[in-house]
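Values quoted throughout were computed directly from the atomic coordinates according to the rules given, and no laboratory measurement underlies them. These figures come from a predicted structure and were not determined experimentally. Cβ atoms are built from the backbone, for glycine too; each structure is taken alone.
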Structure P
Amino acid sequence: MTNIRFESNLGYAGHAGLAQRLAGLFSRSAAMGLLSVGDVTELSALSVRGLVADLQKHGLAGSAGIGLAPLMRDNPHAWDRATERLLEARLDQLAQVLEDSPNPATEWPSMREVFGDDMLAALLQISASSLRRYATAERITPDATAARLHWLAMVVSDLAGGYNPLGMRRWFERPRAQLDGHSPSALLGSGWQPDDAAAQRVRALAATLSGAQPLAV
């Protein structure tokens, strides 16, 4: 999974809304295994061009290359507030596209790297042997498994700002006061689906780490 750690934002300090949305989009794309680079350390026109190119390669960016053109060539300080709001809306739309687009072919290797086969199989409630067959395309990933896998990728994208892979694995196993003393993995229970109330609570808790919600972990 691509490591996202922005050491430079090259002028985005005065554009917090855009910077947060871009960071979230990079994190989400990394968790889904869509990025072709090993590490992303700079929030810049160059890195945004690479992001859009990778998303287009996977058929997920559509006309984003046109709509996000200012992000790929301009100095942020050159934008007026109307342009900034338009770019924020376009980034929100692209983030939603990723939210709605399970992609097992790239998410299997990414999530295996984070969790390992045994823990990932347990979270997805499948056998390790089935996991390997799905991950190597020996068998088509069932829709229910693909949905759970994508949900995990979205949770990982939110956790990525505060945890390394070891910390993410521990996060799923540690009891949480916000989950009534249950760990995220225990709260999910058997036969869980991403739309279940328990899964939504776990997702909401993870989202606090990306600044999406006010609740503190």
Structure Q
Amino acid sequence: MSISVVQRAARVPYNFILRHAPPTIKRFFWDREFASGKWDFINDTAGDASYPYLEKYGRNGSILDLGCGPGNTANELAVTAYRDYLGVDVSEVAMDKARERTQQCGRSGKNSFVQGDMLSFVPPRQFDVILLRESVYHVAMGELKSMFDRYSRYLTRNGVFVVKLVTGDRYTSKARVRIIESQFEVVEKGEHSRDGSTVLVFRAKQTRG
């Protein structure tokens, strides 16, 4: 499934332009994409490689999911693995799907969703884990460090980022891994042959006085 996500993202028309487009343009485009059913193939991601890391580092705490799509993580992750979850996506159509799925799964008391562009979204509080699955591909490489630096302020004292990429032979994926490894403190790195993914757990580098 994950390789299909990356391939579809790479084929999105005007993807480079969309990364830098105003939020209203991004929302219009992604609302149309999700409403058309083009992304229905991602509706089932049970057993995703990122889930064990969320359980390990979330410690039954809070999760912020940037680019959450139709609510997979919020409803597939073990219900006992987290206390509360906030999903953010630029598409209101995706948010409606996520809310409907959450209600069907009986998780409305734990899961909430808000429409917003992850490049400008301001979290309402701190979280134990900030997650980006394949949504990290929609952030320009030149903006990765500044984005993670900004969101670092919204991690709890022991909080971490969890990022999942499908590396394989893709240059852009490997370049993103190198940026993260060189600019941040990597707590754990897992490579998963089943789906060709790499999961990075990291935080801001600690300054030593």
Can you say which of P, Q returns -17500 when helix-only ellipticity at 222 nm (-39500 (n - 2.57) for each DSSP H run of 4 or more, over all residues; to 500) is computed? P
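For which of P, Q does distance in nm of label points 7 Å out along Cα→Cβ at positions 106 and 154, calculated from the coordinates, equal 1.7? Intermediate results must be reported in sequence, preceding the final value.
Working: P: 1.7; Q: 3.1.
Traced to structure P.
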Which of P, Q yields 21.6 [mean count of other Cβ atoms within 10 Å over residues 90-97, calculated]: Q
Here Rg and Dmax of the Cα atoms in Å has been calculated and equals 15.9, 54, so which of P, Q was it run on? Q
For structures P, Q, which has the highest computed value of distance in nm of label points 7 Å out along Cα→Cβ at positions 138 and 162? P
